[in-house]
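The following blocks contain the structures, represented as structure tokens.
Please treat every number below as a calculation from the coordinates, not as lab data. All of these numbers come straight from a predicted model, not from anything done at the bench.
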Structure 1
Amino acid sequence: MRQKIKIPRIVKIEKISVHKIQCMFNNGESRVLDFAKIFKQWNVTENDFEYPLLDEKEFKKVKLRNYTLSWPNIEIKVNGEHGEDLTLPYEIGADVLYELSDGIKEPSKYRYGRLIRSARLKAGLTQEQLAMRSGTTRFYISRIENDKTDLEMSTFRKIVEAGLGKKLKLTIE
């Protein structure tokens, strides 16, 4: 049986500000990288590849490449497998970036718990009644309403349509 390897990957650059980058990783987390702190921790000097990135204009030229952060404006020369000279953009591995980043406290990670609780109360149902109607447990309904668990779209649909007797409408903005 094939096991999933959970290697962090960056799937989106969400925001760039003065030496800070907010990224979304493949596990769905948004995290912030404070490069002012990172460069200080690394003791970056004029002799280091990272030194040009201390300039805000150069830093903001960051791109997403191969699921990690890449600066095409900073070129690094390396030897290839067969001794050939290669010129590559400066990159830091996504696994290293994940470790160096800080998680963002989102107001409500899943946000649908509040919607389900509100609809359940409006329908005059207890958690137990909603669980019975939707084929799940009261404990699971409680965890969903308190945003303590994630839930698959099929389960969400079951709770809304079978449990609450409503129609599920999904909007992407």
Structure 2
Amino acid sequence: MSPVPWCIIGDFNDLLSQEDKKGIHPQPNWLCMGFRQAINDCNLIDIPLAGHPFTWIKSRGTPHVIEERLDRVMASTSWLHLFPDVRLSNLLASHSDHSPILLQCSPIITVRFSGSFRFENKWLKEPDLEETVIDGWGANDNIAIVDRVARCANKLQRWGKRKRVKFKQEIE
């Protein structure tokens, strides 16, 4: 299998198990097993659905109503590592036989710092130092502390280089 992270979303028009259907005429087990095997062969993980468990309905409002989970999201393990807080919601539709599903995810941002970094004490006298640190730290970002430090160091290093260039120009 490809190491590239991937996610697939849509109407698969197939069921993973009997729990994916409510109504008459159960899905043949061999079809469910075939679909499960295809997912396993692709090393995909089925994302759990929050809310109403079925995404398709037939004969709504009659005694012969059938509901099935045909729409789903599946992803590779590498994709789920990039988006660990994924949430799949059933939005329910009143005028269509398919309910829209909403996939929400927030990525883990990884910033690596290459090279050495040295904080210059003279920077403490610079009025725009605080703004640079706040920008580099990214208070609202959901990233690990080591990545925050690396990103902040990158910002400070670039900022410090601009200061040195400006200082040299002033001397000349």
Structure 3
Amino acid sequence: MNKNQNSTSTIIDNTIEEIRVEKGNGPMGLSIVGGIDQACPPFGIEQRGVFVSKILPNGSASRTSLRIGDRILEVNNLDVSQATHLEAVQALLQPSNEVILVVRHEPQPSGLQEVILARQPGESLGIRINGGIDGKKINPDDPEDDGIFVTEVKDNSPASAILAVGTRILE
């Protein structure tokens, strides 16, 4: 889950908000997924779009009310609700000191959680993954899904107490 300072229960699902993210000379501290050309479960199951997939703890975006899973509707007055992934990235990367986003705070997908695996130097995480754009499609519910999934978890590995076969990896 997103742990930014404003990620509280005061954010009401499905509300639309204008958010200003200071860019300065560095990155905004957020990642996106999706676009009309890319499925990105668990976000946008019913309608594709561009979604916030990661917020870096010390980035500018962490000091706003952005949440993981927010649907980005506009970037600096440019409608990205029907944009491809590349078009959305290009809009976010336009040179400016501040990026003005219009987002819809989508309900958080059930089961979404951030997992941190601790391991010793040289130790394997103990998982095997498959999928991705050029990988094998392995979602039995959607043969077109190019998501990345855990396909194997080794017993007594750092991942064995946290992840299971079939878990979708978002980032």
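Where is Rg/Rh (Cα atoms, Kirkwood Rh), for residues 31-118 alone largest, in which of 1, 2, 3? Top value of Rg/Rh (Cα atoms, Kirkwood Rh), for residues 31-118 alone, among 1, 2, 3, belongs to structure 2. Mean projected area of the Cα convex hull in nm² was computed and gave 15.0; which structure, 1, 2, 3, did it come from? This value belongs to structure 1. Determine which structure produced the value -1500 for helix-only ellipticity at 222 nm (-39500 (n - 2.57) for each DSSP H run of 4 or more, over all residues; to 500), calculated from the coordinates; the candidates are 1, 2, 3. It must be structure 3, since only it matches. Given a value of 22 for relative contact order in percent (Cα under 8 Å, 6 or more apart), calculated from one of 1, 2, 3, which structure does it belong to? Value 22 for relative contact order in percent (Cα under 8 Å, 6 or more apart) corresponds to 3 out of 1, 2, 3.
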